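The next part holds the structures, each set out as C-alpha cells.
Since every read-out is calculated from the coordinates, none of them should be taken as a lab result. Because the structure is a prediction, the values reported are computed rather than measured. Cβ atoms are built from the backbone, for glycine too; each structure is taken alone.
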Structure 1
Amino acid sequence: MISIRNLYKRYHNHHGSDWVLKDVNLEIPQGVSVGLIGRNGAGKSTLLRLIGGMDSPDRGKIIRNCSVSWPIGLGGGFQGTMTGRQNVKFVARIHSKESNIDTIIAKVENFAEIGKSFDEPVKTYSSGMRARLAFGLSLAFDFDVFLSDEATSVGDQIFRHKAKKAFKDKVGQASLIMVSHGEGILKDLCQAGIFVDEGTAIWFDDINDALKAYHTKNNLPKLLEVAN
C-alpha cells in the first residue's frame with residue numbers, strides 16, 4: 001500500500017507560486033493499477049515523481065510499504081557522459097546482486113533496441129532513446145509498483161506495442177500507476193483512477209468513473225459535439 005497524507009507541493013519562483021498539489025490524502029491499495037487523469041499542467045507528473053521519491057513534498061508525507069520504480073518515460077536520472085551500458089551497470093549494482101548484473105544489462109539492451117548507441121554517451125541520445133533505456137531498466141527489476149509517465153507513447157508503433165505488452169505481462173506480479181492521455185490504454189491496464197484537478201487528487205475505484213469526472217469538469221462531451 002502507498003499512503004499519501006496531507007501532501008502539499010509547489011515550485012517557488014520570483015513571481016510567487018500557487019500550490020500544484022494541496023492537502024492531498026490518498027490510500028493506493030496493493031495490487032491495484034491506477035491511472036492518473038487530468039489536464040496538462042494539473043500536477044499528474046508531479047504526483048508521480050513524489051510517489052516515486054524523485055521529488056519531495058513541501059508538507060505532508062508519502063508512506064511506501066512496497067518497492068516502487070522510478071517514473072518510466074521521463075528518461076531522467078542518467079549520467080550524460082556515461083554510456084547506456086555504464087548507466088545500467090551502475091544502477092544494477094545498487095538494486096541487485098553482483099551475480100545478476102550481466103543478466104540485467106542483457107535484458108535492458110534487448111528491450112531498449114537502440115543498437116550501437118547502447119555503448120555511446122547518454123547525452124547523445126534523443127528523448128525517445130532515453131525513455132526506451134529507462135523503460136528497459138525499470139522492467140529489469142522486480143518492483144511491486146511500476147510508475148509510468150506516457151511511457152507507452154514512446155517510439156514507433158512496434159515499440160509502443162512492446163511497451164504495452166510488457167506492462168500487461170506484469171499484471172498479477174505487480175501493479176501500475178500511470179499517466180497517459182490515451183484513454184484506451186488507461187481502461188485496458190488500470191482498474192482505478194485518480195483525477196488531479198486544481199491542486200486536488202480525487203480517488204475513484206473505477207477508472208471509467210475517473211474519466212467521466214474529467215470529461216464533465218472539462219466539458220468534453222459538448223466540445224466533441226461541436227467538433228462533429
Structure 2
Amino acid sequence: MKMYLNSIFADPERTARLVDIAKTSLQPLLEGAVMNTIPLSIISFIIGLILAVLTAIARISQVKFFQIIARIYVSAIRGTPLLVQLFIIFYGLPNIGLTIDPFISAVIGFSLSVGAYASEIIRAAILSIPKGQWEAGYSIGMSYTQALKRIILPQAARVSLPPLSNSFISLVKDTSLASVVLVTEMFRRAQEITAANYEFLLVYSEAALIYWVICFFLSVIQGFLEKRLERYVS
C-alpha cells in the first residue's frame with residue numbers, strides 16, 4: 001500500500017490520470033446503483049418479505065403439509081450458497097427450456113433468499129408474542145386469522161424491524177453477486193471500468209464507498225423507524 005501511494009505522489013501525470021479516472025467512473029457507478037442496485041434490492045426485499053410472512057405462518061400452522069413444505073424451502077435455501085442458486089436460475093434452467101431475463105433471475109434468487117432468512121425472523125417474532133394476546137383475541141370473538149392479522153402480526157412487526165432492517169442492508173451489499181448473471185448493477189459497472197483502465201484499487205474502492213454511503217443512510221432510516229415504534233411500547 002505504501003509503495004502504491006508513493007508511486008502516485010511521485011508521478012504527477014499518474015496522479016492526474018487517477019483523478020480523471022475517479023471522476024469519469026463516478027457517473028457510471030452511480031447509474032449502476034440507481035438503475036439496478038437499489039431497484040433490485042427494493043423489489044427483491046418486498047417480494048421476499050411477502051414470501052417470508054407466508055412461510056412463517058406456514059411454519060406455525062397446525063397443518064403438517066404446510067409445515068413440511070415451509071421447512072424444506074427454508075432448509076434448501078439456507079443450506080446452499082446464494083451464488084449457486086443464482087447460477088442454477090440463470091444458467092441451469094435454460095437446460096430445461098426455461099430462459100429468464102438477467103434482472104428477473106436476480107430478483108428470483110434474492111427474493112427466495114430473503115424469504116427463507118426473514119421467515120425465521122418473523123416466526124421468532126410471532127412466537128415471542130405472549131399467548132395471552134391470542135387468548136384476548138379469541139375472547140372477543142376473533143378467529144385465528146383475525147387475531148393473527150389484527151393483534152399478533154402488528155406486534156411482531158415491531159419486534160422484527162431491527163433484524164429485518166439489517167437483512168435489507170445485507171441485501172444491498174449482496175446485489176453485487178448479480179454481476180455473475182449479467183445484471184449491470186454497480187459492481188458490474190466497476191468490473192467494466194477496470195477492464196479498460198486496470199485501476200482495480202481505485203475503482204473498487206470508489207464502488208465500496210458508494211455501497212457504504214447507501215448502507216449508512218439505510219442505517220439512519222432504520223434508527224428513525226425504531227424510535228417511532230418505541231412510542232407504542234408501554
Revision key, fill the gap. Distance in nm of label points 7 Å out along Cα→Cβ at positions 50 and 194 gets 0.8 when computed on, of labels 1, 2, structure 1
Review point. Thinking of 1, 2, which structure, once distance in nm of label points 7 Å out along Cα→Cβ at positions 82 and 202 is computed, gives back 4.4?
Key: 1
Check your understanding: Given a computed value of 0.45 for FRET efficiency 1/(1 + (r/R0)^6) of positions 90 and 218 (r between Cβ atoms, R0 = 41 Å, to 0.05), which structure among 1, 2 does it belong to?
Key -> 1
Check your understanding: Computing distance in nm of label points 7 Å out along Cα→Cβ at positions 138 and 178 gives 4.5 for which of 1, 2?
Key -> 2
Exercise for review: Can you spot which of 1, 2 the value -25500 was calculated from, given it is helix-only ellipticity at 222 nm (-39500 (n - 2.57) for each DSSP H run of 4 or more, over all residues; to 500)?
Suggested key: 2
Check your understanding: 18.8 is what came out when mean count of other Cβ atoms within 10 Å over residues 42-49 was calculated for one structure; which of 1, 2 is it?
Key -> 2
Point to revise | Read-out log10 I(q)/I(0) by the Debye sum over Cα atoms at q = 0.17 Å⁻¹, for residues 34-129 alone, computed value -0.92, structure in 1, 2 | key: 1
Practice item. Determine which structure produced the value 15.4 for mean count of other Cβ atoms within 10 Å over residues 122-129, calculated from the coordinates; the candidates are 1, 2. Key: 1
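Work out which structure the value 7, 25, 27, 20, 13, 6, 2, 1 belongs to, where P(r) over Cα pairs in 10 Å bins from 0, in percent was derived from one of 1, 2.
Going through each structure in turn, the value belongs to 2.
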